[in-house]
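Below: a set of structures, written as structure tokens.
Values quoted throughout were computed directly from the atomic coordinates according to the rules given, and no laboratory measurement underlies them. Everything numeric in this text was worked out from a predicted model, so none of it was measured. Cβ atoms are built from the backbone, for glycine too; each structure is taken alone.
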Structure I
Amino acid sequence: MQHETELTTDNYLIEKEPYYVQAENEVAIFEAAYDARLPIMLKGPTGCGKTRYVEYMAYRLKRPLITVACHEDLFASDLIGRYLLKNDETVWVDGPLTNAVRIGAICYLDEIVEARKDTTVVIHPLTDNRRTLSIDKKGEIIRAHKGFMMVISYNPGYQSVLKDLKQSTRQRFVALEFDYPKAEKEAVIVSHEGEIEMETATRLVALAGKIRNIREHGLTEGASTRLLIYAAQLIKRGTSIHEACKTAICLPLTDDERLQETLNDLIEDIF
């Protein structure tokens with residue numbers, strides 16, 4: 001049996017500074033948590049900037065970043081690693097979590113509540129004073145590199161009895177609550193990321209504000225900052241504003257024809 005050669009930190013370093021507009025004091029809190037080696041939990045709606053924030057902090061702290069998009073078929077072995085047959089030899093291949101623990105990366109588990117409950121348990125020893133990862137199949141216990149940090153995120157809007165974090169998991173993290181940026185800052189972000197003038201970006205943000213206010217009428221999610229940027233990028237490339245808003249914002253949000261009509265009316269009002 002052999003062990004696949006581990007990757008180095010260079011494989012996961014973010015070379016170019018991600019564009020990020022600070023909302024409040026979340027940068028200072030992340031830096032303090034990293035200094036204290038505390039794990040962080042990010043709570044907030046889809047497309048509000050959680051992932052970009054983690055990327056920005058990884059760049060700022062000069063730490064490698066390993067991201068895992070969690071889903072219901074994510075097994076513990078997908079995080080830790082497994083034996084694979086390569087060239088007639090059985091080779092152990094580390095999973096993303098094990099790689100992060102070995103090289104001292106920030107490990108970001110995106111939408112953690114989507115993962116299987118028995119999978120999330122494996123991170124527990126990494127989120128307290130032990131900072132260890134147990135690889136049962138190898139009989140190995142790895143002590144986390146001093147630079148290792150665990151970050152998880154989820155969307156509270158999708159919570160249910162079946163998909164929720166256990167208190168035994170929750171109470172291992174310090175938490176930051178995210179929301180869509182304030183209108184002025186969101187317009188700056190949309191203008192920059194979509195490469196459009198501020199006037200149009202401000203109107204897109206105004207549209208998003210109205211859509212977010214009608215969530216109680218059937219929309220499960222408001223229009224995310226990400227969708228506004230998509231619309232801006234279409235406008236930048238010559239798509240009409242109405243078509244860009246319809247295809248990038250309205251249609252992704254709902255299949256309900258009545259709600260689509262309402263959203264189209266909002267576009268007409270704003271533009």
Structure II
Amino acid sequence: MNDPGTQLIIREPFYQASGDEISVFTAACANRLPLLLKGPTGCGKSRFVAHMAWRLKRPLITISCHEDMTAADLVGRFLVVGGDTVWQDGPLTQAVRHGGICYLDEIVEARKDTMVVIHPLADDRRILPIEKLGGELKAHPDFCLVISYNPGYQSVLKELKPSTRQRFVALTFDYPDAHTECTIITRETGIDMDTASRLVEFGHLTRNLKGGGLDEGASTRLLVHAAQLMHAGVPASTACTHTVAQALSDDPEVITAIHALSESLFPGPARM
């Protein structure tokens with residue numbers, strides 16, 4: 001596949017397993033079963049998929065779903081090129097045709113007509129209807145469909161229907177335990193373990209604010225961002241303010257409260 005959205009991962013993306021997710025994903029792909037990943041934002045779902053694409057040596061197409069995305073954006077459309085009308089495969093069709101992992105990130109953000117497209121791919125038929133071509137495309141043996149969403153963040157109107165959920169092998173993700181999260185931060189950024197431990201403690205404190213002014217606390221991804229700034233010489237409290245507090249909320253009182261948490265672990269000035 002030569003689509004710009006397709007990635008053949010050469011170097012191993014670091015991923016610290018927290019359970020049996022690697023073996024389950026491997027077995028599901030071997031048996032041509034689709035997978036559903038659910039968990040909070042920034043907990044490692046996308047990194048896990050990239051790691052598995054590397055481990056299984058399959059091309060990866062990642063599609064970030066949004067409310068304006070249509071079935072045609074996934075399947076393809078006719079284009080006028082040099083006066084001729086030609087068909088152009090969408091990213092999903094490319095993966096179905098040539099094989100590879102197609103990862104639909106935050107699937108519930110997409111329009112409902114996309115579900116009509118993926119349903120026959122997510123059962124034993126493994127076919128992709130292409131209405132504009134008047135036919136169906138049988139999935140390549142190496143095609144694997146992976147979708148993800150955040151069940152704690154979506155509105156009722158954006159929940160997956162049982163008819164969709166029950167087609168998938170489901171893996172539940174959460175933020176890593178403290179030791180694993182420290183390992184991830186030090187591995188990704190190069191900061192020392194003591195600083196990483198304090199960042200993890202800070203992250204846990206913000207997660208305790210969920211429902212009390214925050215929709216979500218600091219993700220592992222945000223903690224890695226803070227550590228990267230700190231490793232680059234930005235004062236710790238300042239890094240926490242701009243990568244965590246400002247990213248999580250626009251409410252001045254909530255930002256001040258998060259800043260106070262970071263100050264308790266990393267004393268020092270920070271611009272608000």
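Details
- When distance in nm of label points 7 Å out along Cα→Cβ at positions 29 and 261 is computed for each of I, II, the one that comes out at 4.3 is I.
- Looking across I, II, the calculation of FRET efficiency 1/(1 + (r/R0)^6) of positions 69 and 205 (r between Cβ atoms, R0 = 30 Å, to 0.05) that yields 0.65 traces back to I.
- Which entry (I, II) yields the derived value 10.8, 28 for Rg and Dmax of the Cα atoms in Å, for residues 13-60 alone: I
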